[in-house]
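Just so you know, all these numbers are worked out from the coordinates, no wet-lab data involved. These numbers come from a predicted model, not from an experiment. Cβ atoms are built from the backbone, for glycine too; each structure is taken alone.
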Structure I
Amino acid sequence: MQHTYLQCISCDYKTDLLEERKFRCPDCGDLYDIKHNFEPLLKSTGTGFNALTLIFDERAKRSVFNPKNEATRSSGVWRFKELIMPYLDEKYIVTLGEGNVPIVPAGKHLSKWLGKDVEVWMILEGMTPTGSFKDFGGTVLMSVAKAAGIQAIACASTGDTSAMTAAYAAAAGIECAVILPKGFVTSVQLAQPLAHGAKIINLPGNFDDCMRVMQELVRDYGVYPANSLNPARIEGHQTTVFLTAQFFGWQLPDWFAVPVGNGSNCSSIGKALRLMESFGRGTISKILGCQSEAANPLAKSWAMVERGGQADPRDWKMAFRPIQVGETTATAARIGNPVSRDKVMREIFYTSGAMQIASERDLNEAVAVCGKDGYFVCPQTGIALAGTRNAIKRGWIKKDQKVVVVSTATGLKFTDSVAAGLQNNITDAKDCETSTVAKILRF
């Protein structure tokens, strides 16, 4: 791991990835990026990035022949090991077979709902072992933790991070604790860490309270974090970009549309896009960061300082204020003070992207429309879809452009909220007679 290290995003302070425990720069207090020196890797592959794409394409044929169950073939994340964690010894890899997710075109109902001639696709990252995109980062996070000799790990969560952390910690043989906002996590999301043997602590507050406690545990007690405060998570989440590029013949779409909660998704997509640009892969995608009306601190502050669709990160950072979150069905993004906000600002600006706010009505409507096409997506995906529709209406996303919407979790984690909004589709029969049912069906 001598060619991999941590570097502060603000002052360029450097430190060792496997030794770090505070995950804040001691000089300025900002977050870290993971950096790799790719020169030794590229020399070993012979002809650079093009040679790597051939390796990645060969690994994608994993289902044909993989009797040794190699992680680089069984995992859609570790397929891209050379881009994600090139110098990690494979004996430390902790995988549950994550990352082999479909990328699908918008169905006819969704296409009609979005409007205009825009090519929209969804990458269904809820089709993973724990049902959310967090598994992309979890496999890398837990592999680094194992290499660092970590014995216990913890996280604050709105549900999905706790499920991921508990599952991958169980697979790694590492003890796990999760801190949750009591009453704001679905029963399915609560059941997952329970099933994996994690210690669960309910706080009588919201996610921001949980995250504050988690950061203080890291700072004052040396607790190893599984939140995106730990940049090993971000390395794995980059897979979204690599899978998409591979799917389209190593070409990038015009836009990635993502829901923004704590900011790990937006941060990682931007990091991966910059990496591909450094390898000479042409024009990179723009990022559309989407937030709900109930939890929109980044979108609200972006709108205050943007000029011509761009917001300088310095101005944006000065305008940003944490907010008290409101009620929303998109509970996984119900965050008023995102930890990775500085990284989100950096990536939105670098890619010439934008922020967009989705109404509660629109995000829930988007989930229902996807259901009519056969896809049961989460309310956070609804945020990204509603934000995409708004961006199309505003002319930010133009005719014939290609947009990939990141669907972050399966709707099966949010059945109560989805069902509550669709009760008018249920008809109670007055008796058990076939004729009664036939009448209801208008036969």
Structure II
Amino acid sequence: MPEDSTTRLAAFRRSVRRWLFLVPAERSRPGLVQLTLLAISLIALAIVLQLARLDIGNAVESLWAEDGSILLQGAFEHGFLDALATPYAGYLIVVPRLIGEVGAAVPLRDAAAAIAIASTIVVAVCGLVVWVAAAGHVRNPCLRGALVALTVLSPVASLESIAAGSYVLWYMLFASFWVLLWTPRSSAGAVLGGLFLLLTGLSTPGVWFFAPVAALRLLAAADRRDAAILAGYGIGAAVQVPVLATNSENAVDPLWTNDIWTSYLQRVLDGAVFGERLGGFGWEQLGWVLLIGLLLAGLAGLAYVAWRSSAQVRSFVAIAVGTSLLMFVASAYQRAVGGQVMWPADVYFGNAGRYAIVPALLLASAALVAIDRWPRPLPGPRRLPWAGIAAVAVAAVAIVSSFHVAETAVRGTPHWSDAIETAAADCRREDTETAPVDVSPPGYALFVSCESLADASR
């Protein structure tokens, strides 16, 4: 009996690995120099496109909320290591703090541009990570490219979540989900994946939502590559535990409301298919008819996957859809925003779109994996089926229709250079040591020394 149990466990471990932790197909690749140039070019394009969503001039001349009052302010007030170790909202935010340090390292006039560009670089790198880590599950380059485009130019992200250091964490979380499923061919790749997971874990406790995936990977672990990836995840996730346990900041009281379910259908399911703008317009015109239709279509798709797809696809879809639902519902409950993110009848808005980014991308991932392996899995890359062509077209329409989110009255008023001039004038008039510098949206500010303001205003 013990031998039978051991044999069954070993067989189950092999099945889990075969279903979820796939090795990308090996095919000829360009040389290192060509790959580096291609990666740099694509990252540069991703940076420009992200800034263009806010209008480039406006994006580099505005600081968003916590980017100024928390990240840049913290970099001014603390030493480098002290700033990195300072929690916000009860947990460590290492990567956003590093972005704040970038803003503090340049001349004050360039701080807003530096933070915006550094934030877009992080998101662009997340897109590159998704391209590499998703190769085992999404073999067709067109489908995988669509997933990367949805990651970098998320059509459910509002202006608060674009070129903003405070919210790069959502993109890092989605890339981390894929890293946990990735089986790199080299030890160097595994180490880089582990470092990415470590940085994400040190920046948000949201990695805890991926604990089931990490547990399955631990169960199916086979070599040092698994150990490297699991170590990065485990250390990052564990460090946040004592930080949260000793947190003395005033936390938001969790609030449950049934509006969370409606919000999920509106912001996540509808957004994953049509994007925020088209999905919102559909809600205005059709209301619950649209949502019920999407829900029934989604359930029919899940039933078809359960009936016709392989164990690999069923396993992935179950994890992606389950994590999407859990992540949105738990986050909306914990942050007490279930009612705030719900669209009223005949109205839609983009506020708090950050809560939908990862859940919507997980639903998109489930659909693209199912399409890539439809109707049966085949080794190596495949021609794009008609369903794949439709999926790429839908993704393109969602991205294009929700691309431009600039709203200067909310983000861009005042311009960073104008805010510096105003604060410098306040210093001269009132003879103080520090002065508030206004950032977007109206009502947010950070305090800067009058000496620095005088230098920046010359």
Structure III
Amino acid sequence: MKIYSVEYINHYLKDLINNEFKYPIAIKGEMSDLNKSNAGHYYFTLSSGDASISCAFFVNKNLKKLDLTVFDQEEVLIIGSIDFYITKGRFQIIVEDVDIYGEGALKKSIEKTRIKLEAEGIFNNNREISRYPNKVGVITSPKSDAFRDVCSKFQERYPLLEIILYPVTVQGKNASNEIINQIIKCNHDNEVDVIMLIRGGGSLEDLMPFNEEKMAISIFESKIPIVTGIGHQPDITIADYAADKAMETPTAAAVYIAPDQNEILQNIDILTDSMNIQINNYFENKKNKMDIIRTNLERINPSNVIKINKNLYHDLDTKLHNIIQIKNTAHNHKVDNYLFKLGTFKKNIYKTYVLTKKEFKEIHKSISKNFVSIITSKKSLVKRLSLEIQSCNPRNVLKKGYGILSNKKGELLKSTKALMNTHDIIIEMYDGKIEIKKNNSKKPLD
């Protein structure tokens, strides 16, 4: 028996592994036990079934700055190299890149496609879906439960609806092309009012034909509106986004497209009742109008017109006679009332005249008496004042031998000094004025 050293075995295993798994190596598995060191390195375990392997991601050796926490507990695909530690007899994967794998990768791819198509306006369909379609084109597998369920629901809700099947396979690599070709054929045939694109539930991988970009573009370019019912309620595909209406299941799509015959029959009954009511109202209205017309015709009939006018004349004549009589009686009553008031007014005026005349005479007598008394009193006063005035008259004083001296300017000479300084002296006597000069000559003044 050959004996090997531990060092030899480890070197041999390292060479064997390096020769078997050339760089780079791709490994898929589920990431777990993720840890991040203080230096920023990541360490985790990659598991598949009952097996696991240690992995390390060194930030200083990788140009890609990845946050591995987003991949924790996900199925991933790692790219790297195997590093065997001889001293410890174990190996680990030195990771250089990490990405989602399996359904996670599919979801990422679907979301990328969705964002791209949304930006291109592929999801902006607004084709009108008929409320009461005559024909529906169903694109699906003819052997599927989804097709049987849809046919059953159509028969239950709207038996008049004609179904045209456009058979396809709903999963696999050729499914997408088959569906696109049948959409094109539906539009070319131009027989149906709406297209149904349906299939039952399945895994995300099974539904991938409905997530292809070319499928969405085909739905967008369809001239006929498309309703989808793909998978179960949580499943939303790119085809659902592109369709005019997306329902949760094939059966729900059938319910949306096919009107309920019971509801239709109920609406027919309601409309029939409403129509009968409107018809009855219409004829009743016409009957009323005819009665009005008949009444108007009878009103303008010559014999009726003459009769009506004769009766009207008689009524008006009677009313006029009564009005004249009433007016005449009222007028006579007013005249009598006015005459009575006039007589009373005349008597009052005469009485007022007699009283006023008597008062006038008394007032005249009183005024005359007072006037004579006032005149006598005033005459005495005037006489007394006249005597007082005469007594104060300077000319009366001049009659007693007094005189008034003044100069030619009319200024009074009140002192001997003024008299000595005046050459021409004027002396006023009671019977006139004379001018005296200092040479004693006298000149009479007018």
* Structure fact -> relative contact order in percent (Cα under 8 Å, 6 or more apart), calculated, reads 16; among I, II, III the input was structure I
* Taking mean count of other Cβ atoms within 10 Å over residues 82-89 from the coordinates of each of I, II, III, which one would give 15.8? -> II
* Structure fact -> From the coordinates of one of I, II, III, helix-only ellipticity at 222 nm (-39500 (n - 2.57) for each DSSP H run of 4 or more, over all residues; to 500) came out at -20000; that one is structure II
